[in-house]
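Dropping the structures in below, format is structure tokens.
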Structure I
Amino acid sequence: MSTTETLATPPPAKPTVEPLVRLEGVKKHFPITRGIIFQRKVGAVHAVDGVDLEIFPGETLGLVGETGCGKSTLARVVMRLHNLTEGKLWFNGRDVSNVKGRELRDLRRDMQMVFQDPYASLNPRKTVGSIIGAPFRLHGTVPKNRVKGEVQELMELVGLNPEHYNRYPHEFSGGQRQRIGVARSLALRPKLIVCDEPVSALDVSIQAQILNLLEDLQNEFHLTYLFIAHDLSVVKHVSDRVSVMYLGKIVETAERDSLYAQPRHPYTGALMSAVPVPDPKLAKAKRRIILEGDVPSPIDPPSGCRFHPRCPRTQALAKEQGLTDEHGAPLRFVPRCHDEEPFLTDQGPGHTAACHFPLDVRIIPMDIDPEETGAPP
């Protein structure tokens with residue numbers, strides 16, 4: 001082959017990684033009914049309302065948001081513990097939106113869940129050995145005579161004493177109970193583990209141990225995590241990418257460092273402003289963004305952008321532009337935010353946000369008053 005022919009040959013295309021989990025327009029509505037015998041639907045709770053999301057193999061995707069925004073419901077939809085009202089769910093390249101029966105049972109081998117409360121997620125009437133060994137018995141992946149040995153190996157793997165095989169959950173501390181839950185989730189060597197606030201019920205010192213355990217297990221078994229939490233510091237520590245959820249919708253997704261350094265959605269900016277800063281001088285200089293009002297009801301969400309009734313960004317723009325209603329009263333929002341729903345748009349490499357007027361200045365984690373630090377404005 002000549003040199004000219006070699007140069008003319010296009011380079012081979014780089015392989016792209018397909019997402020392990022992909023959600024497209026996923027909705028989960030819980031009907032509200034009235035009547036006892038002749039029930040009729042009078043409304044619905046829009047717990048998850050049009051979510052597009054991707055989780056790639058080997059990564060940890062953090063999911064944050066206020067209580068009641070739909071994080072746990074979304075986790076259960078991914079696990080197929082809730083059926084989808086609308087949309088599509090792909091797992092490992094396969095559409096699993098409507099799988100049932102044995103197909104769903106086989107699917108569960110590849111996805112497991114670690115629950116929030118280690119006290120409520122374990123059956124107090126069963127021994128630890130029986131709890132951790134349940135997946136082996138249900139799926140028949142290990143002969144009966146080898147179940148005990150496999151369970152003890154799992155207990156040792158997560159830092160529990162294998163000799164405590166016959167103890168009951170009440171004989172363990174909170175951190176040890178969460179380790180039991182982690183061991184149970186690992187029994188079938190899944191590809192995906194959904195962690196629904198796994199450390200929120202634990203002491204801070206125990207939280208660090210569980211987080212380090214999850215990280216070690218991810219490196220050893222090439223696990224993929226969907227990690228749900230309230231604590232933004234915890235999410236920053238464990239996540240590769242972070243998605244922010246508000247009232248049933250994803251409002252921003254980005255690489256961890258990009259999101260924490262430069263949030264683009266006003267809601268994300270408000271969340272970041274609440275993160276405690278250990279340095280007293282920096283904490284004094286940081287501006288806290290206080291959101292007005294309460295989270296709207298998911299039964300009747302606001303029109304347009306769901307965050308607009310509380311958004312300091314649209315309020316500031318409306319005031320700056322001197323917008324008024326038909327009676328001459330000042331508006332508290334820009335009409336576009338009220339009327340037009342925003343969609344996730346690119347804000348940079350790997351960074352998307354659903355906002356008509358995204359933040360263009362660094363607000364968090366350190367929005368420092370120049371007068372406080374002596375820095376030039």
Structure II
Amino acid sequence: MKRVFVIAVSVLMLISCGKGPAQRWSADAANHWYAQQPWLSGCNYIPSNAINQIEMWSADTWSPELINTELSWADELGFNTMRVFLSSLVYANDPDGLKKRMDEFLSICDRYDILPMFVFLDDCWDPESSYGPQRAPKPGIHNSGWVQDPSKARRADTTLLYSELKTYVTDIIRTFGRDNRILMWDLYNEPGNSGYKEESIPLVKNMFRWAREAAPSQPLTMGVWNPKFPALNALQLDNSDIISFHDYGKPEHMQQTIDTLKTRGRPLVCTEYMARTRGSLFTNVMPLLKENNVAAVNWGFVSGKTNTIFAWSTPLPDVAEPEIWFHDIFRTDHTPFDPAEIEVIKRLNDAVVPAN
């Protein structure tokens with residue numbers, strides 16, 4: 001039933017509010033849409049055998065069987081959404097293949113009543129990328145093979161870059177923009193990161209413009225993440241249908257962020273949280289998000305090639321596994337880092353615990 005609401009309510013509310021599909025949703029439309037959803041919780045997902053977006057989506061390393069297994073574990077926890085990064089580089093080299101694999105991914109998600117949100121661009125981690133086989137992870141180093149999208153080299157010629165990205169975004173959204181298996185579109189992860197700062201503003205503006213022109217039925221968002229970038233934040237907040245944000249702070253910091261963003265009068269989705277060594281935990285932050293009716297999407301699910309059990313700035317090249325994991329929930333054999341966390345997640349998600 002929720003899938004019907006995702007597509008039908010959004011379209012009907014846009015019509016009832018007198019707004020065309022290329023315009024931002026009204027606050028009333030956004031709140032009405034959000035009210036039809038269950039409380040949303042999930043994680044940022046990449047299969048454990050992929051080091052980055054390219055490896056996840058490339059034909060030679062596409063792993064639907066593993067994805068099915070791992071998403072069945074998400075279903076056990078009661079997760080109902082996943083935030084998943086796409087790759088413009090895979091699209092540039094194999095557009096039809098990427099769309100075919102996205103459709104297969106959506107079918108797997110649908111099997112488990114999971115509505116994913118897709119992320120198009122990312123300003124984080126390695127500045128350059130290449131199509132084809134990806135390097136092996138660097139031991140003990142967080143996200144040692146994650147790549148910016150677009151790469152820094154491609155930014156030199158914005159005329160070519162914008163033409164390529166417009167084709168990418170427009171084609172993907174026009175292909176899946178009425179697909180009731182998709183929750184929303186997250187257009188750009190942490191714009192301005194990696195030292196780009198306000199250099200990313202033109203691309204932010206274009207991403208909203210291209211996505212609106214493609215006229216999806218699903219809402220658009222672009223998460224704020226750094227209060228030091230007021231111009232970027234204003235653009236993201238003023239153009240998003242649903243307000244999304246990142247916060248890896250302790251509960252008191254998370255509550256301050258929520259209270260500030262609530263003044264916008266729109267639904268809130270926390271698309272990144274949970275960093276154990278920083279005090280952002282399932283046990284203290286996830287309940288807070290639910291109490292405030294804020295969607296909760298943590299970073300990390302199954303520990304794998306991304307190495308996100310290790311902290312951002314704490315390389316441990318001689319350690320197989322840190323005593324306290326930074327991100328992630330499960331090992332590849334399905335054993336959890338902390339069984340107590342599993343019970344908290346299931347309880348908050350009202351998940352049915354199978355009888356022994």
Structure III
Amino acid sequence: MRIGVLTGGGDCPGLNAVIRAVARRAIKTYDWDVIGIKNGWQGLIKGHSEPISLYTVSGILHRGGTLLGTSRTNPVEDRDAWSKVKHHLKKYSIDALIAVGGEDTLSVALKLHQDGFPVVGVPKTIDNDIRGTDFTFGFNTAVSIVTEAIDRLHTTAESHHRIMVVEVMGRHSGWIAVHSGIAGGADAILIPEVPFEMDDLCNQLKKRHENKNFSIVVVSEGAKLKGEEHILQSEKKDAFGHVRLGGVGRVLADVIEEKTGIETRLTVLGHTQRGGSPTAYDRILATRFGVRAVDAVKKKDFGKMVALRAEKIITVKLEEAVLKNKVVDMDFYEIAELFFG
């Protein structure tokens with residue numbers, strides 16, 4: 001038996017832990033060969049791969065990023081590219097593929113499964129917005145990084161009597177903003193699921209400054225004003241049709257300072273949220289996902305994605321994962337609102 005493994009989409013803390021777990025389960029338990037596909041789906045288009053051994057994955061558990069490289073490549077819309085994907089799977093004698101990625105990578109995996117190739121998915125995103133699983137690895141690390149940043153911003157905000165706006169990742173779902181905002185004691189949390197009124201926000205901050213001389217506002221990159229469109233960094237779309245969001249923090253900081261008269265500064269955490277070593281939680285979750293993905297191949301449980309449900313690792317249909325984004329539960333957001341202002 002020979003299995004392939006690839007990592008697609010944005011990099012994420014814990015990817016190397018998955019690769020390591022896949023290799024050790026496949027080689028030590030089942031005596032299978034493992035082939036690493038380089039740079040996501042691009043590797044299957046261009047024919048870039050490398051064998052993975054136990055030596056290859058030694059010492060990578062704590063490392064961020066991905067040993068195999070990644071890309072935001074979509075081969076589905078290009079007939080020639082899609083035929084090359086199938087050609088190289090056959091050329092490398094790959095019997096099954098483990099695809100590690102977010103909704104875009106998993107949507108390609110689903111198409112491959114529908115075309116008759118054995119595929120198992122592993123959910124990966126710091127945004128925690130994949131349906132079917134309670135959490136994705138990388139999310140805990142991102143929240144920890146943002147929380148630490150908020151903690152640090154508290155001291156400078158209080159010293160200078162400022163409002164600090166912290167822009168975090170979250171295209172369509174505000175999981176990072178809500179979790180880190182609660183953990184970091186934010187005074188306002190703005191997420192894509194709840195469009196906000198600028199006047200209401202500014203009045204809330206002015207009222208707070210009657211008693212406290214600083215505030216922390218956490219905003220998801222996909223947050224927007226009521227009745228307005230997303231603020232974009234660029235109209236240019238990636239291979240999956242996504243525009244690049246970002247810039248809402250800059251607009252927010254400028255308007256808040258103008259309307260409240262309180263000095264307001266912006267911090268955009270950007271790619272620091274997805275870099276560096278994974279937390280212990282993410283290392284363990286990623287390891288469990290990798291082991292269970294190989295077990296799913298052994299059981300021929302194809303067209304599925306491994307998932308965390310009530311602390312157990314199960315498999316769910318890939319269709320469930322890519323149907324639509326998982327958004328923040330409003331009951332959870334109401335808890336966060338208790339601490340606003």
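What follows draws every value from the coordinates through simple rules; no lab data is involved. The structure displayed is predicted, hence computed values, not measured ones. Cβ atoms are built from the backbone, for glycine too; each structure is taken alone.
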Can you rank I, II, III by distance in nm of label points 7 Å out along Cα→Cβ at positions 123 and 139 and just name the one with the largest value? II
If Cα extents along the principal axes in Å is calculated for I, II, III, the one returning 83, 79, 51 is structure I
Ranked on mean projected area of the Cα convex hull in nm², for residues 163-314 alone, which label among I, II, III comes first with the largest value? I
